[in-house]
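Just so it is clear, none of the values below were taken in a lab; they were calculated from the coordinates. Just so it is clear, the structure is predicted and the values come from calculations on it, not from any experiment. Cβ atoms are built from the backbone, for glycine too; each structure is taken alone.
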Structure I
Amino acid sequence: MRRKPLGTFFLTLLLAAGVIGQNGAPRGGFDRGNLDESCAPCQDFYKYVNGGWLKKNEIPPAFSSWGVPHKLNEENQEALRAILEAAAANKQAPAGSNEKKIGDLYATCMDEQAIEARGTKSLDAFLAEIKKVKDVRSLQTALAHFHMKGVGGMFGRFVGADQKNSTINIATFSQGGLSLPDRDYYLKTDDKSKETRAEFLKHVAKMFALLGDAPAQAEAQAKTVLVIETKLAEASMDRVEARNPLKTYHKKTLAELKELNTSFSWEQYFKDIGHSEIKEVIVRQPDFFKALDRELIATPLGDWQVYLRWRALTAGASALPARFDQENFRFYSAYLRGTKKQLPRWRRCVAVVDNNLGDALGEQYVKKHFPPTAKAKMKEMIDNLLAVLREDLGRVEWMNDATRKQAIEKLGQFTPRIGHTEKWQDYGKLAINRSSYSENLTRSAEFAIRDNWNQAGKAVDQGEWPFSPPTLNAGYVPTANAIFFPAGILQPPFFDFTAEDAFNYGAIGAVIGHEIGHGFDNNGRRYDGKGNLRDWWTPEDGKKYEERAACIEKQFSGFEALEGLNVNGKLVLGEAIGDLVGLKLSYRAWKKSLAGKPAPPVIDGFTPEQRFFLGFGRVWANNSRPEALRLQVQTDPHPPGRFRANGTLMNMPEFAAAFGCKTGDAMVRQPLCVVW
């Protein structure tokens, strides 16, 4: 089913982490070789539970980080590869069928010889559009053309649920147009930031030179790109503010848009993208658009043409000849993330098909790899966790009855989605063939973008999913008040419907609880049960909640990821709350599921309670390159794995009891941070 645009929901990003044990040992038998028993669990539980594994598992050259979930993901990728290679080889697949489309897209991606032969022809139409720019009006027409073909620039845009009227879709515009990972990369004055900007200039100049520009011209154009993007960065919100729904909801009529932007004609833009009927939109950062309006006049048209040329070039780099693809990898993966070499071609092509024809590929994946029994067990676990939170909300002492009633009402409206969509995307109007890889990508992007824009003003389809079925992830969509668990994650070692409950509740149970917790984290709590952005908290309870959240923010701000680089507690607050609430829910739900019966006795020297926490701790085992860790801390709302494990467990008295930790031990925080 058509996917929701990224940015409207919260994700766990589990591939940045690690997982329990090895395949083949999910029933409670932990490989002691994965432990570091020289480290006491009450001093550094993450090191205790993962130290042996971390030493034995170096990061492969094609990755910037490596955890056991990557192994599961590799298995998923191999399964998808088998499906795609069979589809590509099937000469009898009916014309226009999904099987033929996924096979053709995969085949053109794998045909490196044809890509080399085609050269840069895929850029010709974009470059021709740029040459037509004579004034601001023709500049925005070119921009609209780029946007509809999947090339970004100047600002972001998508159609999604109106956050204050969640049953209706509305066009939404946001800050954007940057090539570096975050606005701070342009603005910070430390040595590393200066170095990164210098490397970016080299990269942009090299890409222009590969396109045929003389060295001096390429260097000058690179500086032009950096100047424009720095102006956009200066006008942008930081990541903490941009995650706050209260600061990013600004509904504007067409008349109000005219007041906001005098140089940029929104009527013309809507006409250029084929949607003149749009009369009302959400502008997430009005100040950004005011600044952009000024820059449209202040910046020479020739510089804007250089900027658009760069946007087309960088957007299409992966589909261009190897010299472009390799330079793109050198900067964005090798320099920014520390990756040593590219993934094999087939891995990149599997990702391309999943990104562009996710439901067509996912439907085949589900038939082969997702048993109905897994869905039933997951539903049972989700119901248990929801029941525990309902009990907790009924007795939270600091919450008054008015807020409590609304919270319980919201919980009762939670919608769990398990495995995959029930209504697969119809790709009938998307033309995919074996003539050109780049043209297939352009048509796929245009298909998805037009499909998204066609939803503006229409009722939200409640069957939408944010993931394709093979995805190793989970998520919460606040405007739908729904939690999602795709088939890709519902298999060992995350989830084994034949395993003991201590294992499953420690692993997938904590993930379920994390996503439920997002409904009541510092941002999710601002949405009601129907998914509308509405303050349903009494002022007194809202203040009490913020005080409890501040404890977690302070705790995580004290964690040093790299020398001189601490975690941003404000940025990771929602994820840290999700982890703590989720683990507490999962622990109590596991205990509740026993219904008074004893759990299996000691296994491998560990009690049931210890096995639960060992399971959770192993989830976050992960080796990261310093470059990747730096990037994560600066841009990712998820804390690094060792802090997700230790930081959460420090606030769990049940953990301290299971391992005999005492006041004064590093893994016992005083005072405890408590949300519920």
Structure II
Amino acid sequence: MGITNNNRVKVFAALLGLAALGDHARASDGLDLALGEQDFFAELPVILTATRLPQAVADVPAAVTVIDRLMIEAAGVTDIPSLFRLVAGFQVGHDRESRTTVTYHGASDQFARRMQVLVDGRSIYTPITGGVDWVDLPVSLEDIARVEVTRGPNGVAYGANAFLGVINIITFHPAEVQGFTFKSALGEDSFRKGTLRYAGNSGALDYRITVEHRQDSGHSDLNWDGGAPKQANDDQRTSALTLRGDYRATVNDYLNFHVGGSEGPRERGYGPSEDDPIRQQQSHGDFQQLRWKHIRSSSEEFSVQLYRNYQLHADGVVADIPPFVLGLDYTIETERYNLEFEHLFAPAEDWRLAWGAEARIDYSRAPGYLGTPEAYKHNLYRVFANGEWRPDERWTLNMGVLLEHNEFNGENASPRLALNYRLSDDHYLRASYTEAYRTPAVFEERADAAVLLQQPFAPFPAGTVMDQIYYSDGNLRPEHMTSYELGFGSYSATHRVGYEIKLFREELRDVIAPYVDPAQSQDELLNYGTYKFTNDGSTTITGFEIQGRIQPTDTGLISVAYSYANAAGYMRERVTPDQYHDMSLATPEHTLSLLLASSFAGNWRGSLGLYHVSHFEWPGAGDPVAYTTADVTLRRLYQDHGAKGSMFVTVRNLLGPYYDYVNDTFLEQSVYFGIELQVP
């Protein structure tokens, strides 16, 4: 599809207009652009993700939730996805085979392909499915300094996939965690996790190396339907290594490099099945990232970033289901090369601008999903600009646009306009309008997943299609969202209190989803239902959210996140005859989290997390979901001769077993013990 010629003219005119501001007089040194991670604790917290410009929370054009280190430790979680239960409007689901999905306002399947996820500015979603393999992510929870979550579309800054929101995971600078750190934890379901990190420096180089191993036996086998216990084949083991270096070449030049990888076996499969037999998958992934930043002045800097991601899930399937021997190659192999240029400057005393360009090449090979052993190459190009105009100390106007070209949909433009007003030093208002697009994932556009006859069975030769599982005719339109947002917030550094109330309306069109096409299965030897990807869906979500935080002491914390969302719309369930699925069921009306943390006498600390999600249905997952659960953590701190550490115990799912995605993947009450030690 793409945009019209007239729209192209408008987009390029907007970009040129923003860039033309550079002809104005250079701003004074007081307009500081070269802010670091420490500036998060300034008088107003600094947000680094929303516009690519460092901005006070009162000036950003979107709702942003910051999960800092205090919240991470208080939550007592053992994996990264569980952190997002602390974010207003977010849902976390655990599928079979240790797969985890994270989404905003529901309306997603196991791949949650509408969320852009970054680690230190590096995009990590998988090109084939569009989702994130959280189990294989070579990032240690102990290395995360904070997470910035943009709640709502941000395609104007990060393009396709930044459709429902952006998660930016920011790891510690090596200078912040000098010395040795060791942490070990064990728990039920054969859970084992060990992390060893050393951070040091050599002259102008700060470096950090982290080694981690984690494993568990997956979800427990439960007799959840009155029959025999269901075997959960979801054991997994992951070993990961990451190395980060930050080198100060000159007073104004900084070089950052980050490399790492992970690997390990995963159990896969679900009982006797022609397309999903019990088996073991071997996974491997690695990445290399290099970033150079040059600071010309306190009001101007530019950077160049280059990274490569590689991922391999080796998963060949042969199923002996008499009288047939069937085969399907579930192997997925992806490789991404990404080059990005970014320029931040202040062309005038009341203007700041971030602009840049990005080029990406993805190689995707998935024989069982795409119907060919050949790798598919997909190119993507972007140019973006975000401007901030502050005519006085109370008003802030944010405007920006991103133009993206990809081989599936041609050109799409994502604009944003937002106006912020500071009612006082502590209170602010925001109104924003945003358009966003999501390009189809490779699997959606080129799906051809089929179970094939592995050995000939007269009169059928080897390679005969026994069951067509997924297919796509291609030529899918990009999903399109129009978002309107009103916000009222307050932040007081003196009283350490902050909150924001957000009213929103999200209009989603051309929603891509697989629908049952019984006509496609007429000529198959087996007929278990065939799914076809089409654009036949739309939904509108309206509601409000509250995200608040009180920090009465350095270690005390009260964090609350609540979302009310009302959805209306449809998705086609069958291509023929016409049957539609009510999309109001795909978004939970109520989502709530409450996190409490406090210190006690004798160096004891305790925390309690309470989480509730009201009735909703994950598309394609089956039975409705609704649950209330709680986690509790108790920690004993100690410090001696410069070393410090703690011993802790965490009880997960305190209120009993429940499921948050499919009804045969239960999360039981589990107890974890651990110890951690830091030596400078």
Structure III
Amino acid sequence: MNKLVFKSGVFGLAAILSLNSCTQSEGKKGVGINLANIDSTVHPCHDFYHHAAGGWIKANPIPEDQVRWGTFNILNDNNKKNLFNIAEEASGKSDHVKGSPEQLVGDFWHSAMDTASIEAAGAKPIEGEMKKIDAIKNTEELLAYVAQLQLWGASPMFGFYAGQDPKNSEVVVPQIYQAGISLPDRDNYLKDDARSKQIRDEYVQHIIRMFQLYGMDKAQAEKHARTVMEIETSLAKASMTRVELRDPFKTYNKVSIADLDQLTPVLSWRKMLDRMEVTGKFDYLVLGQPEFLKELNAQINSNSTDRWKMYLKWHLLSLAANVLSNDFVMEDFRFNNQVLGGQKQIQPRWKRMVQLTDGMIGDALGQLYVAKYFPPDAKKKADELVANLINVYRDRLQTLEWMSAETKKKAEEKLNAITRKIGYPEKWKSYENLEISRDDFFKNLMNATRWNYKFMVDQIGKPVDRTQWAMTPPTVNAYYHPLLNEIVFPAGILQPPFFNAEADDAVNYGGIGTVIGHEITHGFDDEGRNYDAKGNLNNWWLPEDSAKFMQRAKLIVDQFNSYTVLDTLFVNGELTLGENIADLGGVAISFAAFKRTKQGKSNQQIDGLSPEQRFFMSYANIWAGDMRPEAVAQRIITDVHAPAKYRVNGPLSNLLEFYKAFDVKESDPMYRPDSLRAKIW
């Protein structure tokens, strides 16, 4: 997916009096849709998003410590409060059983909130590492330290992870990909518009300030900041664009260590991988971007060791800044949150540390969260919804007029093979041998980071563990994993407004139902469709079916390319295509599933809304929210999701069912000619 109390009569303003369904009912009152969220000055057929959610947006300005504020954020904020309570309770005792979730969470939290010790330490936690960088004398020692930073979660020069081979999903292999830059995207270094230039200027000043905070004089800091910018710009130029990265065939290159050494002889990969503690049995690596590595090899040769040392110092400092003393934290916030995102105030420490704890020891925290806040019946009801959606998807596959019987058969095989994960993992990480103490925050961070890294590389050479999750249980999100062919819905998202056990079916199918349909559809979007039932990258489509799919997908690309977001900034239809296909499929499939329910078959109004209107209102309300202009401008470059308004208006303007529910006319802005309406799944 990588998201009403109302006084009688106000709903029926002149702008929408023509809609017979928009009269206030004297009958049944609903749960889950707040009529106060509606902005009745906006006609539903003109801009449905702001009609359905405009009242909420006006009543809920973005808090100073946020760059975006919406239903996802509120639910996430509530989850953070629950996690805070869990962590506080666990940290109140020092006699938990060693290695238990309570001990790991309690002691990590105690050290994270010990601000007096953290302030007193200043930059001392990284002084030893900075001295190691100072002592580097040659390329050999330089690359040895690059390997060291990889163990700590940084990606200087290149990125690394151990994961399933996309073309053989039963095998975990080492994988190398482009990385090494600190700004969010390559385009931040290369575009010539005013905002991009401003960000680059601010970024250089940020590096200078950070180097000065560490103790360099201004002249040194300025010189070394220029060096960092020059090296990172060279790496950015060699990097694939985000649109290019969406092609899984372009980013799959199977190579041996000998092949890799031939491509980048200076890196000496056997030695590099040994230093990175990659010891499992493997016969090859998967390389994402060969041209990037060739340029990296050239840059290592053309830049002096002293220049690379400054680059490494910056990456170490940038990695650690937000967990050092307050002066480093605030400078890190100033650039990464204020400049890039427009955030006005830093979040309170407890919120930041909840997020950090979840990131470092998420399964330990997740166990405590599920036990306290996730009712068992929520898992059961969500599983029923998933089953209903998959059944509808299966039926719709069979009636597609544009797909051949041969491709349909394979599509159904893939659909039937999808694994469902709901709420929390069947098997938790044990965190065996992870040392967490109450009195050393930075050491705890290093220990947890190293433990997680080792957990990852230890998968190499072993059977794929299909019980693992890529998100922790409190996460307000969901995902589809193409190599595992699975859909995953953490406990965090199985709450209102997405899922409400007290609400009618229209609310739940318009909420969590569309999220479920979205994730299923990712298995059949422009990227996911390239993976087969077993999760292997494999073109299982007949050529004529692929051509018809892409013809339909092109309608979505063109539609979203036409949406103006901010000044002269447009949605990138190619970058957001997968998510837009998933949104359209998710709404269409969930609506069809809803129509099979008792309420979906009825005409009974609740709060003056028909069952169909409640469904679409529910969908719009899960995306209610607003975002700061700076964040919008940045996310247009980096985010594969379209802005919330277009995640609502975009798919709905392609659905005849929406047209019927709100009597959309040809003259209405929400109307699209039939020839331009996208229909895939």
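Any idea which of I, II, III comes out highest on mean count of other Cβ atoms within 10 Å over residues 92-99? All intermediate terms of the calculation are to be shown ahead of the outcome.
Working: I: 13.8; II: 21.4; III: 11.2.
Top value of mean count of other Cβ atoms within 10 Å over residues 92-99 goes to structure II.
Can you spot which of I, II, III the value 2.1 was calculated from, given it is distance in nm of label points 7 Å out along Cα→Cβ at positions 140 and 276? List each step's numbers first, then the result.
On the way: I: 1.6; II: 3.4; III: 2.1.
Derived from the structure labelled III.
Taking mean count of other Cβ atoms within 10 Å over residues 356-363 as the quantity of interest, name the structure among I, II, III where it is greatest.
I
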